[in-house]
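Derivation of every value follows stated rules applied to the coordinates shown; laboratory data play no part. Treat the numbers as computed from the prediction; the structure is a model and nothing was measured.
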Structure P
Amino acid sequence: MKWVVTGVLIVSLFTLLFIVLKKKLGFGWLTVFGTHLVLATLGIYVVNYSGLMASVYIPLNPITIGTVTVLGLPGVVLLYGLKIYLIGS
């Protein structure tokens, strides 16, 4: 199983590099993506430690950060709603 995951990771890496170099995208998109990751992390951090929603803690892990990176601020609201609905306050 470990070899399969490693193989998929290597194939994905080479495919991504091929697309970036073939389309001449450059690496500017990497800066934008990194900025979105940092802002997503800060958004979750502010919600957790500001005291606005004291009864709910959204963990900082790759899944939650990825959700907020893709969805933006509504992603934080989505995670908050899921936490309340599935686990309760």
Structure Q
Amino acid sequence: MKILILYGFGIGVVDIRSIKKVIDRYEKVIVFTSKAPQGKAKEMLKELHGVEINETLNFYKEAKKKAKEIKDSELKDLGDFGDRAMMRDPC
């Protein structure tokens, strides 16, 4: 199975809901973010298994590096992933 690698400035409730929808398609989900999850998002993450959160200032560089290390992986921006992307759609 593939490993999903996500990166973005922060992770919120909308992102976690999107991860819940696709988590069964992936062996593991790795998220690189510059801000730690807060409040409800933090609580929701405790319920999810197979999700790893990495807090780093240079999230894109770290995510890209990890994607090169893992042969069968998929790299995506949190802004273009799941429900958050749909919320930003101007149509």
Structure R
Amino acid sequence: MSTQHKQAMDAVLQAAAHDIVATLQERDITDRHSEEGDLVVLDVAILHAYRIFMRICEENGLEVDAGYFADLAADLAEEVAQDQDYED
């Protein structure tokens, strides 16, 4: 990973950490490691992935929507799962 990519990833992770804390507070979740806390982490991760996806598409003149993101994410998840099956 290049230095530029590492810095960008660090910035995204820092923003996600802030959003996780804020979301836990908004939802009145006090146990960060509870099932509800885990769901907050997953929600924030997906939201950040969606925002990055949309931003990259917009910057490159592509018109996409949440449904398209969901379809592509599902396809990618399926491919990753298949790749993991082959590795096992």
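If mean projected area of the Cα convex hull in nm² is calculated from each of P, Q, R, which structure is the one that comes out at 5.9?
Computed on structure Q.
Where is relative contact order in percent (Cα under 8 Å, 6 or more apart) largest, in which of P, Q, R? It would help to have the intermediate numbers written out before the result.
Values: P: 22; Q: 40; R: 18.
Largest one: structure Q.
For helix-only ellipticity at 222 nm (-39500 (n - 2.57) for each DSSP H run of 4 or more, over all residues; to 500), the calculated result is -28500, so let me know which of P, Q, R that is.
R
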